[in-house]
Structure 1
Amino acid sequence: MTAPNRRSFVATTIAATAATAAAGVTAAPAAARPAGPAGSGPVVVGPADPRYEDLARRGSNKRFLARPESFVLATTTEQVVRAVRAAVRDGERIAVRSGGHCYENFVGDASIRRVIDLGAMDTVRWDAQRGAFEIGAGARLMDVYRTLYYGWGVTVPGGASATVAFGGHVQGGGYGALSRRHGISSDHLLAVEVVVVDAAGRVRPVIATREAHDPHRDLWWAHTGAGGGNFGVVTRYWFRSPAARGTDPAAALPRPHPSVLTSTVMFPREGMTQNAFRALVGNHGRWHERHSGPRSPYTGLFSGLVLLGHQGESDQGLSAIAFTHLDATLPDAQRLLADHIAALSAGVGVEAYVAPPQTLPWLASVEELAAAQDAETGRQKIKSAYLRRAFTSAQIDVLYDRLGSPEHTNESSSVSIQSYGGKVNTLAPAATASAQRDSVMKALFMNTWQDPAKDTANVDWLRRLYADVYRDTGGVPAPGGRSDGCFINFPDIDMADPKWNTSGIPWHRLYFGDNYRRLQAVKAKWDPRGVFGHPLSVRAAR
């Protein structure tokens, strides 16, 4: 196979793997962070303001526009308190955004009258009093990574994106290339500041920590995996690893591996028979079944197998792309990588192109991932699944038939199966609100297009693909031997629709497992008036 342009295929690969961003609820990019002086009230932008249209289009999923009565651009916690107080007084529904990456219409829903934008609350600093790093809800992942790494040589394990913000990312249990070694983002959360509303309508900020004696600990726990928009407005986080000791900031969070060995293998559509496709997808899944334990030498490896649909006129003739990031400082890193690629390719029988491995500094490897991934914009529909085991042959056949069929051509349609497990699975399901603690992979089903006239066809295509992959379990990844539900940072309202979820398993079981009842108790305590919510948010028990 002739080697395609490296920059082109890397862009295709990473853009198709938006799962590494593990995004949450929304906000404005750094170039547009309007805010008043810290001591004044927040900037309020209404429909007559020329800035309104720009703010309305901030979301990454262009299917949805936010058109509330006003955008409230806050810079301090006190400004958020005032904004929430005014909304409660006026009986207005509130939505909060921090990075703009909610894949469903939770911010743009017509019933939302006030959107509180936290994009300017982007502080990243060492808090000596708390012995932890304070990070504002509006801080973007890449800005945080640079500040932590250049300042102290540490990081929070999370996704690869320049524009996703911590506000929603952490609340859903953000994951990424370092998670197999260091866990997910929320595993390192020490404390969270939340603006809450009590039963009498009083609005106040509360700081909740993971300390056992903290009377607000339940509120901290709920923000380690329940997703955004549930209990209040998160304004600040503090991060410190549970095992950290002493007062040195450089020892408070994980240190990423200094360099990363990257590799990409491209599999052409030509010659990719059904049996070859079964071998490829099965190899990838079974490899993760064998190598996802917390003591595996491969905890320093993060990989993805991106199964590509026909891309229309821009199609490069590829059926799949496998990418790998491995800790390059391991003594036998080259052998580990070669063995991984050999296991992936065994029995496929298709002449693949293996790009020469590259060794990059850690931050440069993240920046490369982010630069390509953030180029993927447009109108989107996304679904997810936790995988405890590899897809079955029948499931792989569905993917082969649907992705390989020229009947559906699109700018970008893919199924990306990515590494998980390792350190993530050392915690009990109830230790945090992130209940899925024994999966070895995550799958992201994604469709992106540009023409609004194609919305119905593209959404329907992905819905039917996903439903057929999981036809034996009611159209959803029902918790069981092979699957463990869905990832709340990729919200999908179809999970609550009996037309698409025929399993009899409620949507909240798919997202929150057995933690839902406890989350309901937190909801009843901290948001008794139901001020905060969306179609997939926690509901207080009746």
Structure 2
Amino acid sequence: MTDDALFGFPGGLELPDWKHWSTGAPLRTLPLPPELVIPLDQPNGRSRLLMEPGDAVHRGQPLAQPEEGWAVPLFAPSSGTLTAVEWRLSAHADGRRLRCAVIRCDGEDRPWPGQAAPCDEPLALEPRDLRQRIRAAGVCGLGGAVFPTAEKLEAAAEQGVHTLIINGIGCEPCISCDDRLLRDHADAVVEGALLLARACGADRILLAIENEQTEALAAATQAAASAIELRTVPARYPSGGERQLISNLLGQGIAADGLPIDQGLLCQNAGTAAAVWQSLHSGEPLLDRIVTLAGPDLPQAGNYRVRFGTPVDWMLDYLDVRWQERMLIQGGPMMGVALQDPRCPVTAATNCVLLADADLLGEDGEQRACIRCGDCAAVCPVRLLPQQLHWYAGDHDHDALREHGLMACIECGACAVVCPSRIPLVREFREAKAELVSADLEQDRARRARARFEAREARLQRKREQQEARRRAKRDALRKAGEETDGTRQDPRKAAIAAALARRRRKQSDPGGDGGE
């Protein structure tokens, strides 16, 4: 289908195409570093370490199991020794520290003897078995969200989906990992797409590629099966966003609080499809990913297959990249996060390492006051009013931020790019979102504390009522017992008083008493 049949999406903008920095050379593989660092705290959950420091590990051996949230199983990317579990800085905007397992590699890359056997005909597996194999391999979304693939497939199969969309669009100017993957291994993407469709029950597959990725489109056309429809879309940012892609291809809008599966749709990244195919055909879990290394005037720019846990600084030093005088960004110039520690490891979320400067990031101008030009609203792909959110964020007006849909912001950065006042809108919105989350957590803690207090008061009230009921029952029982005895029986105390009065009267009537005889 041609671009003319597309439905489009609101907002967006055209950005310079810098993918040529990294697409000139074929896909290459980096060697193993001396040390691998595996975060146990994942973006969507936490995992529990299965080993102790000092234990030997093999490539593909289970390292950690999901413990909380939507985590995926973790595996040792290579053989060696688990030396420590440490807190390390992560590639988060707030610079948080994560628990990490540190493996000292032995250089032998010995496979784990207990890994699953390769599957020669994975399409012959039942959908439930396919999903279980994908879950056991720890496959997650390689487009950035790293959500467990098997869980998305499970939900899609339960709810029922009719269309699977494979997203091969690297919409940011510098990220070309999906482009290079399609050029070099389009067959893996196509075979993986067929497996994903069988696993979720979709009977239609759309493979979306940017119209400027001519070599990737040619490779995909040659490899595509008859069951796959190829679609090309204009290179308009952020056309690779899930909701924007669905709107572009099918003309369907997804509510801010809804999901694509609510409308019978499922989106998966091209890298995820290839990872599914690779894990089933090799029997190995997900241990690496393709990382784009990009930057202006960077001879080593390209796409590299890198093991998870590889420190970014080691990767750059191995490639003889002079990175100390540049800013390191994980991701692209629009939605990437500055690395506060160059020793941060490569994870499933690391689609690109960008060496940038202030001019490339558009941060070379001085920030000024908002002039309410409305350019930010014109390019917003989710129809928000960034200038209003800017004011409410500055006033910390949480109610207004919620009312104006801050949480629907996808942080694409389009508003910040077109802002003539150089206001860092995305950074403000991220901080405001964090405030809202913190406020919600505080309210939740207050509600739980109030509920605990009210429950305690209710327990104490019930205890008081039970005690009073027991006392009342005891009094009633004593009164009933007294009524059943002889009504003429005199109270002992009254009888004693009466006897004393009688003796006194006798003494008064007989003064001599016994001694008068």
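Taking distance in nm of label points 7 Å out along Cα→Cβ at positions 186 and 210 from the coordinates of each of 1, 2, which one would give 1.7? Of the structures listed, the value fits 2.
Here distance in nm of label points 7 Å out along Cα→Cβ at positions 98 and 370 was calculated and came to 1.6; which of the structures 1, 2 was it taken from? Of the structures listed, the value fits 1.
Can you spot which of 1, 2 the value -12000 was calculated from, given it is helix-only ellipticity at 222 nm (-39500 (n - 2.57) for each DSSP H run of 4 or more, over all residues; to 500)? Of the options listed, only 2 reproduces it. Given a computed value of 145, 64, 49 for Cα extents along the principal axes in Å, which structure among 1, 2 does it belong to? Of the options listed, only 2 reproduces it. Of structures 1, 2, the largest value of distance in nm of label points 7 Å out along Cα→Cβ at positions 138 and 426 belongs to 1.
None of the figures in this text is laboratory data; all of them are computed from the coordinates on show. Worth saying up front: this structure is predicted, and the values here are computed from it rather than measured. Cβ atoms are built from the backbone, for glycine too; each structure is taken alone.
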